[in-house]
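Bear in mind that the values in this text are calculations on the coordinates, not laboratory data. Remember, it's a predicted structure, so these values are computed and weren't measured experimentally. Cβ atoms are built from the backbone, for glycine too; each structure is taken alone.
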Structure I
Amino acid sequence: MQPEGKQFTAVVGGKPVIYETGKLAGQAGGAVTIRLGDSMIFAAATMSTTVRTGQDFFPLTVDYEERMYAGGRIPGSYFRREGRPTEEAILTARLTDRPLRPLFPKDLRNDVQVILYSFSVDTENRIDVLAVNAASAALMISDIPFNGPVGAVRVGRVNGEFVVNPTFAEQEVSDLDLRLAGTRDAILMVECGAREVSEADMVNALEFGHQALQPLVDTQLQMAAEIGKPKRAYTPFAVEAELKSAVEAQAAPRLAEILERPFVKAERQESVDALQVEIVASFAGEEADPVKAAQATEAFEAVYKKVVRQRILEQGVRPDGRTKTEIRPIWCEVGISPRAHGSGLFTRGETQVLTLATLGTPREAQELDDLTPSDTKRYIHHYNFPPFSTGEAKPLRGASRRDIGHGALAERALVPVIPAENEFPYTMRLVSEVLSSNGSSSMASVCGSTLALMDTGVPIKAPVAGVAMGLVKEGEQYTILTDILGAEDHLGDMDFKVAGTEKGITALQMDIKIAGITGALMSEALEQARLARLSILGQILAVIGQPRPELKPHVPRITVVHIPVDKIGAVIGPGGKMIRSIQEETGAKIDIAEDGTVFIAAANGLSSDMARERVEALTETAVVGRIYTGKVVRVTDFGAFVEILPNVDGMVHISQLDSQRVERVEDVVQMGDEITVMVTNVDSDGKIRLSRQAVLEGWTAEEAAERDRKGGGRSGGSRPGGGRPGGSGGRGGPSRGDDRRGSGGSRSHR
């Protein structure tokens, strides 16, 4: 018997968001679909029944698999099957994971897996925030312990007004792309790109978005109450009170002593790790009981967190001795790589990032094979985090989810200042190599990218800098930290990264681990970040004050030529023969857009000029009064046909071949001769009339047009018909119009 699904509807921004459950995936812990417009996503959440022995962390995995059938498309790969996830899919999985993770019980150690599929995607509604709502709803109705629900929305700003879940079209004209997730009482996660939005406007947008997501929270609570399964009992990972007290008694004073020393990161971490190994071993016993070891490890981590936080809140002392607003020492350099098109080195404390820039042609833009309407991307930012950057030795496994997320954040920060393609017709790829890391490497990659872009000579609208901020809060007491270390990120209550120009914010990423973050606190944190950003910008501009006025000699130069759309075929040629021959002969690369814009990339000016001349020659149209030197391609008794442009010829009537009377065309020109002529008329059918007499006698364009209109020119003799081009004197050639061959025009072939 077919099961009946049950629907629940939340109205968000005047649009229905429809949850449905009970019909699909009955053996999952919880499963739902969620729909907005014709965009639909499926989520299933399941928890294991067993726990791995001695496991001291919560094993949550969130995977989003982008199914191309959702958009009515077949995958572009060789196998015509979805392969490794796209960057968009990875970013959606990360977006979903971040607000869910803090809401599971701290003592849960069972494996929990959330899997999401795209079932349908329209061209209006984004699917990423739907994924967060679907995953939360699946958890809420499942048997999995979860302290949700979570609601998520996107906020845009169109014509100064905030919009909830804007369409793709609205997003194109929005100066804000804010995604946020939260519970009824607090915001948990923020991911944002913006066009230099002020801090005050950002706080207003966050408050607007938190209010807008409340119907999603209400609906999920209704679902849990009506159809939710009872939550499954689990074996909590608990540290015995006696063990916790004993570990704290041994570890706390020694940790305080370690933190007093002016160590660099590696030395401090070695001391902390050595102390942890010693204490864990003392409680695990000679047989190294894995359960006792896991409990002692958990207790030690809790003590370490408590000591660090107390020192910050009560003494105002951070692990490296800085004040709460102090930025680590910064030094910058450009031009590190002699052959890269641009490079920027940014070092802040023990965090160091080298960003290298490469410019390419429009053809080298990244092709996107995902479910978004965009099919290419001309500004690309990649981020690499090798193990040596933290003093470790691990196998290289390619870009991790974290690498992709940090690269996307840095890309989002710089996109608002990148010049438009019609101003700077290049594809830009920036690669940030993290050479050393102790916190805030993603924001260091933003700073390194600004240096690299200006070193390249990219005319960015304004330099961008970024800083990572933190928060330590106990009750009503709190401290906001500027430029946080890795340890402060791990042990703090909030990690938010802010990037922007002097004018405003261009990117924001925030993960909040506690409730009770007020708008006033958020405003204070953003203002503290703004002051830090301005300080960092000053140090960047002290190294390179503005983009270089010229590209480096080895950077390809791109010349832009606009041709009529109906001439694109002439440049490409049959099977691409013509464009290939131009590229081979000139050494230039040529890209042609659908609107007739031609991009010519060449290593030197001569190559570029040659290619441009060839393209212009293939697409030029005859203009009355313009003089051309062409080849005689056909001779008749009434005149000669001259090819003045590639595949374009016109006719010189016998009366226009010379200033004197001409008896026979062959007396003046032969097949293959080159002669100089002026265009005197181009009729509505594209037929071209030419005059050699006009060149010999120095007619102006106006005079040539006037004489052609009157049908006369000086014949130089008493020839019958008075030398009139259309007359029937002399050898009795036909008048113009009596024979189509007498009028010239374009030829598709000879």
Structure II
Amino acid sequence: MSHSVEMEIGGRTLKIETGRLAKQANGAVTVQYGDTMILASVCISRDPIVGRDFLPLSVDYREKSYAAGKIPGGFFKREGRPSEKEILTCRIIDRPIRPMFPDGYRNEIQVIIFCLSHDRENDPDVLSFIGTAAALAISDVPFAETLAGVRIGRINGELTINPTLQQAEESDMSIILAGTEDSITMVEGGAYEVPEPEMVEALKFGHGYVKQVCALINDLKAKCGKEKKEFTPPEKDETLISKVDALLGDRLKEANAITCKDARGDAKHALSKEICETLEEEFPDKKMAIKAQIHDRDNIELRKMIIEENRRLDGRGFDDVRQIDCEVSVLPRSHGSAVFTRGQTQALATVTLGTKVDEQRLDELEGESTKSYMLHYNFPPFSVGEVRPIRGVGRREVGHGALAERALNPIIPVGDRFPYTIRIVSDILESNGSSSMASVCGGSLAMMDCGVPIKSPVAGIAMGLIKEEDKVVVLTDILGDEDHFGDMDFKVTGTSDGLTALQMDIKIKGLDLETMAMALEKAKKARLHILGEMAKAIDQPRSDLSQYAPRILTVQINPSKIGEVIGPGGKIIRGIVEETGAKIDINDDGTVLIASVEAAAGEAARERVMAIVEEAEIGKEYMGTVRRTTDFGAFVEILPGTDGLVHISELAYERVNKVEDVLQVGDQVKVKCINVDRDGKVRLSCKALLPEPEGYVAPPPRPPRSGGGGSRHQGNRRSRN
């Protein structure tokens, strides 16, 4: 039996239905908004996985090509590896739901979402989160609270909920907000330099709608929700715990007093190894449990140090930013480069400029498009002193790169102002917290070093939170351990004028707006400090591009001439490229982009293109070639593909009886354009360039032609078949 609930939100109907599809899953729903529809399912294993010390949750979102009436490309004609959009949607769903499962839950959980229909107006990512939350709510899976999510936009200063894809183009913010009826659990999005108070107001606006969607899901849960499976956390071995605690004593506290990350890590590793070896004989199969207890004690000690002693791992104050060092032009042949170091986090950022052919081509459900700006983030194992194989880009790298790309997007020059494809690469060389924010700072510096005319530099900072009962401490510029043991990771980026990107994840059940507002205010102070440090290395874009970057000349031609520039089978344009060494791209509107590293090559290509598309101009002189002669004159090619007629009367002042007495086919002759009629026919003259003979009298102008005698036959014409 199917059950459904629906509500109006953003001027459209949001409908959640269950009991019709995927009925063997622990929980499954469809969510429809407009003509976009997703199917979300949740399944759990019957028994817990033994030996795991983490929640075995996996989230997979897949877009079906048939959802938009498309057939996949490629040889196999079926969907392949997930796209970046699909990966980012998985992360949006995973991060808010993960903290909501009970502590110690080790049954494997699999969430699978399919996009079944896409109307190219309503983005399925928020619907996928709503569907996952609803499937968990009605299932028998142990889950703490009802969640929901919305997207917030702002058009012409007016906040809007769940803007369509077309409306999003006009919006100066796009924020995905997840939460419960009482608090906010996740924030993800970007903005065009929106001030902090306005962002807080937008979050408050969005949370009001989150409450409404939560109520809708609760209505569905009341109609058909399954009874939750009982879950009892595994009993702890009190004997083992007491012996581990006795061996630890104050030694973890002493280790946490070491400010150097590597030395602190070595001390904790040696301590853990010693205790495991000491207890190995008494607890031969409990090595994982021993390490888990050491980890739990470490968590308690670190949080107590911050809450009770007001002391951080590296000795900084709560609002202090680590030492910052910035260098630019570190790589001799890249178009732009920078190294941004903050404490023990270091990013090498490079910028490469390309042409239109270097744009990324996207084939998504929304349609085909191109992307002329991209940022790629890499996290090699040596950045944290680890040994592990490199097996391609992981979800974390995709997510961090997307965040940094979004943060810099508002300052990227667009259109004719800077007709380049921009690729930024951030390679993390060291990491001890907030490497994505280092990528933002490094990318901003590298673009200025390259000479990209960005609007203003962007900096980023990661904020943390330790919450124990009523005491809350917000930490600025968190370390890796503070992120791991803390309750919040709140990344904030922006210029001196406002915010450009946000990403907040929490490990507690929720966060109130007052705490978020406080974190944003502290982040602003830190961001302005970082921008000041960056300005010491470079405070504005260089006036000239790197000598190794391509120079792009822009030429506007008549769209009707595009075919002439390309030539049959591309023969003409290939010839220009081969002869000059320049790259040429032609848009449908007649915009020609000519790129070359050498200025001379670009100018030579421009002259060739202009010569092809140039049109005859009255009064201008040309050196042409005689292509054909007739009884009444000679046809002279003055431009590639453009001939003009030199009438026999325009060859000389004296009478010419025969054209061939003056001009022969193949002759080079200087002529002047004396007329171009409405049909584009060109009239030329040799006589106009000759000195007028003494006593010469110009003949009277010829009377106009009768037009073929049409007046005699008007009204009497008949069509013939």
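Assign the value 19.2, calculated as mean projected area of the Cα convex hull in nm², for residues 103-334 alone, to the correct structure from I, II. Derived from the structure labelled I. Comparing distance in nm of label points 7 Å out along Cα→Cβ at positions 671 and 695 across structures I, II, the highest figure is found for II.
Any idea which of I, II comes out highest on FRET efficiency 1/(1 + (r/R0)^6) of positions 647 and 663 (r between Cβ atoms, R0 = 30 Å, to 0.05)? The structure with the largest value is II.
When distance in nm of label points 7 Å out along Cα→Cβ at positions 159 and 687 is calculated for each of structures I, II, structure II comes out greatest. When distance in nm of label points 7 Å out along Cα→Cβ at positions 247 and 319 is computed across structures I, II, the figure 1.7 traces back to I.
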